[in-house]
Structure P
Amino acid sequence: MGGGAWLDLMLLALGAMAVLLGLTVLGLLLRARSRSDRMAPALDLFMTRVNSWWAMVILFTFALMLGGWAVVLLFAVAGFAALREFYTYSDHAPADHWALAAAFYLVLPLQFLFVALDWQRAFAVFIPVYVFLLLPVLAAIRGDAQRFLSRVSETQWGLMICAFCLSHIPALIWLGQDSARAGVLLIAFLIIVVQSADLVDYFVGRFWGQRRIVGALSPKTWEGAGAGLGAAALLGAVLSWLTPFGFAGAAVMAVIAAAIGQCGTLVLTAIRREKGVRDWSHLIPGQGGFLNQLDSTIFAAPVFFHLTRLWWGG
């Protein structure tokens, strides 16, 4: 990472830690002044989430400082955990053991290895083409035709979400390898704008939202979604110095990423509703599982990656 990009990363990390410090102090003050037992659970959850964000920001910053391979490894581990969460609730039979083993110990590592080596043509087609054809074969040769299509489809869907889509986040590193604005900063930009838009969407929707987007599926509202996109545009413009897009271009890219992310949240919410679960897991205190935390970013990542490559010519 170049000196300019390293300094930008440090400034961004310090800014994020300053915000978290403010939230920590706010939570402690509210807890000290609160005399209502009704508020205690909400304050405890708030502090738990802030503490989780401290751990994630520090870990993510440390990986970015170490460079490309560390970032790829971090997201490979996250992908493995997310895939485990997804498959925990998927439709499977004993005949699928070979396909599941291949997904965890062959397909996912190879996908992130292709990213680490910057083999863009390989990681772009490996899962959507070759794995799409391989996994049904591994399931079919075991001779169990019951619910065959649903079993294979859910296995493939897990890899598309947790390996293919997620791998496009660390792949952003290589788009900026010849630029003063290193690609590592694009990862920070993507995650910050999408996660912040989610947060604004959540709070505005809960407190002021009136019209639900899909009433039978999710509490997400049009008011919350609009506020989230507005926050993404504003934050994208403020953080345009992290990108090569310019002031207006960064705002546009942030809105696109946030909009795709909101669609991803709805899709994974529908899957959770079908499976009858609220959270994918409890690995991250106060946040649920990796899929709960990354659902919007997972969907936004491939679109953001390819738009960046077209726009920037990386």
Structure Q
Amino acid sequence: MTKDPVKIAVQKSGRLTPRSLELLDRIGLDYDRSPDQLLCVGRNMPVEALLVRDDDIPELVRDGTCTMGFVGLNVARETEYQRRANGQECGFEVVQELGFGQCRLAIARQETDQWNGPQSLQGKRIATSYPHITQHYLDQHNIDAQVIAFAGSVEIAPALGKSDFVCDLVSTGATLAANKLIEEDVILESHSVVIRTTRSTSAQQDYWMDKLTQRIDGVIRVQHSKYIMLHAPIKALAAVTRLLPGSEAPTVIPLQGCNEKVAVHAVCRENVFWETLEDLKAAGATAMLVLPVEKMLA
């Protein structure tokens, strides 16, 4: 067992799990899994991944059991607001966005009710699995309402007569529609994030956490990045380079035996669509080739 490993808390089952484990692979972590499948021990880095309930991840990072965690922003914010409401330090910080697991926490009403903005919640009952985020929203709008903590199946609370509104996670909206609820106000746009403990960590842990953060950033950068190569007339070079989406200064290379054209190579950090290539061709570009980017380090 490596001394002072970086321990990363990861959701053991759920919509974030496959992408989180894929991310560990993409940042180069080669690991063995324990017989119970809940611990991944790095063979090539002093890194361990603990597969746990997502609601436990912020607390594990806060108390220093884990040094980092991959978790939904909704879970991280709920823990943060809960601790602040109790006059306690958060104990962790959000250091990176991971770009997957998008959803939203939203207020929804019954079809028979009216919505005239947040003030419609005044004096009402709101069922939610995120009572502290919901209360934070109410406080921001100076609304006095009763927040009712519901553990799962929040959308059925109005039909049971338990609440007037719900504040629930929404992905496609199909569950709300099935329960005759209408989404009104989004109070948090959520996605997967990296959190890091604010407790003191060893020099080795700091080194590897910084290295992992850098590699994760490289993985995120290449998600929509493409490497594009083309030939362009020298007289059209300025027009062609302006059309390269999300590109820094491209590399311009002379062509052997040709004084009128150059080769242009660039990393485009935005999607390269057919329309982009058609515009480049209209500007004079030829021999265009678009390739995926596997790794990038700024």
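Each reported figure results from applying straightforward, stated rules to the coordinates on display, with no laboratory input. Just so it is clear, the structure is predicted and the values come from calculations on it, not from any experiment. Cβ atoms are built from the backbone, for glycine too; each structure is taken alone.
If volume of the Cα convex hull per residue in Å³, for residues 174-237 alone is calculated from each of P, Q, which structure is the one that comes out at 79?
Working: P: 79; Q: 273.
Structure of origin is P.
For the set P, Q, ranking by distance in nm of label points 7 Å out along Cα→Cβ at positions 22 and 134 places P highest. Tell me which structure, out of P, Q, gives 47 once percent of Cα pairs over 16 Å apart, for residues 110-149 alone is calculated. This value belongs to structure P. Match the computed value 61 of percent of Cα pairs over 20 Å apart, for residues 142-213 alone to one of the structures P, Q, and report its label. The read-out comes from structure P. Name the one structure among P, Q that helix-only ellipticity at 222 nm (-39500 (n - 2.57) for each DSSP H run of 4 or more, over all residues; to 500) of -24500 was derived from. Only one of P, Q returns -24500 for helix-only ellipticity at 222 nm (-39500 (n - 2.57) for each DSSP H run of 4 or more, over all residues; to 500), namely P.
If distance in nm of label points 7 Å out along Cα→Cβ at positions 198 and 270 comes out at 1.9 when worked out from the coordinates, which of P, Q was used? The value was obtained from structure P. Looking across P, Q, the calculation of Cα extents along the principal axes in Å that yields 80, 56, 34 traces back to Q.
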